[in-house]
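Rule-based calculations on the coordinates, nothing more; no lab input. Note that the structure is a prediction, hence the values are computed from the model and not measured. Cβ atoms are built from the backbone, for glycine too; each structure is taken alone.
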Structure P
Amino acid sequence: MDIADQRVRDIMIPRSQMITLKRNQTLDECLDVIIESAHSRFPVISEDKDHIEGILMAKDLLPFMRSNSEAFSMEQVLRPAVVVPESKRVDRMLKEFRSQRYHMAIVIDEFGGVSGLVTIEDILELIVGEIEDEYDEEEDIDFRQLSRHTWTVRALASIEDFNEAYGTHFSDEEVDTIGGLVMQAFGHLPARGESIDIDGYQFKVAMADSRRIIQVHVKLPDDAPQPKLED
């Protein structure tokens, strides 16, 4: 799959999954959202998600945490939001991210409504995911480490093997695979970019088509046991 054939609409985080902050929130309220989501950038809205005021970077709140929080004002930390159409090609989006040195863009539909957001990480995950998926199919590898706490898992990996490797206790009474477990938790076939927490483990759909989940990224809790994988 060539990323030049992909459009932003194919990889964006859908509107329903966007985690946002409100313009009138206090510093403590913002910090609660940031800590719970573990994200670093947030669209800031006024009335609803169609009214994006700008982007807040979590690191911009650090100075206020060392002084009186009452001095915090959202206007002081808001950065301009970049807006792109759903139809923008992914390769051009990546080039723009790199050349303009920003990492998040708001995606709009043909009528000007907000349909989601896209980050440079989404594009890089797509590229890495494709490479790993091809390699995994060739080598029949179900689990591959992306970072200290994040792993790529093939959707066809069995729940039994996952439990054995990661020390978890997910039930395989109704479904047999990790893809089935994730779909069962959602209650529908999720799109790429959708994520859900299951017993403290975050499952994010990394690759999917119109019929099935292909690959997920699993973020382990900080206190999770060290995975036991065969060499």
Structure Q
Amino acid sequence: MVTVAVGARATRRAAVRLIPREEKYFELLNDLVGRISSGTALFVELLADYEGRAGYAEKIKAIEKECDRLVADVVGKLNKSFITPIDREDIYALTTQADDIIDAVNGLARRLDMVNAIPLRPDVPEIAGILAESMAEVASAFGHLEARRGVTEHGRRVRALEKRADTLYAEAIHRLFTQEPDAIEVIKWVSIYEQLEDAIDRSKHLAQTLEGIVVKHS
């Protein structure tokens, strides 16, 4: 009997070793979106201290690289894990959609310098502020993912922010085309406004993806 019991315990231990442990996906996702939220806040600071924008752009680039490392970590774990807390395709979607946002912000910070966007148009900081607010809401929503409660309220706020940004974007484009006589300046700023709006749209899409996952697993 003793031999059988010992053998059974050994078998159970071997089985446990063969089943990969669940990785800390929620922790990794929260880390990722937290860094992205910090990156959008830094972009607002860049616009407030526009003469020092090169230094802020470097900080944003550093955050983008940190996010790339986290994305690679999540994808690597997905490739090795048998057990995930939510569907692996959902984890992958959240990860890649979030990464697209910091890529967009990094691109914006670089473009402002690349195209010599001087002077800064006064409506850009307000729209960028909405992006930062939206990502702060998304980051808060991710904090509720594991419990699967409290996500919807943050999603509602993100949608409201996106609608406000759409209005500001339309007004900014109208002013640009009616008040700016230099065609090169128009082309330059249209591109910047479009990239900014795209980043806000991506934050809304990420919030919607998160809400859909919560509904699916509720």
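Quick check: 18 is what I get for relative contact order in percent (Cα under 8 Å, 6 or more apart), calculated from one of P, Q. Which structure matches? Traced to structure P. Can you say which of P, Q returns -8500 when helix-only ellipticity at 222 nm (-39500 (n - 2.57) for each DSSP H run of 4 or more, over all residues; to 500) is computed? Clearly, the read-out refers to P.
For the read-out mean projected area of the Cα convex hull in nm², for residues 85-148 alone, a value of 5.8 was computed from one structure; give its label from P, Q. Traced to structure P.
From which structure (P, Q) was distance in nm of label points 7 Å out along Cα→Cβ at positions 37 and 125 calculated, if the value obtained is 1.4? It must be structure P, since only it matches. When log10 I(q)/I(0) by the Debye sum over Cα atoms at q = 0.32 Å⁻¹, for residues 165-204 alone is computed for each of P, Q, the one that comes out at -1.31 is P. Each of P, Q could give P(r) over Cα pairs in 5 Å bins from 0, in percent, but the derived value 1, 7, 14, 16, 16, 12, 9, 7, 5, 4, 2, 2, 2, 1, 1, 1, 0, 0, 0 comes from Q. Upon calculation of Cα extents along the principal axes in Å, for residues 141-188 alone from the atomic coordinates, which of the structures P, Q produces 54, 16, 7? Computing Cα extents along the principal axes in Å, for residues 141-188 alone on every structure in P, Q gives 54, 16, 7 only for Q.
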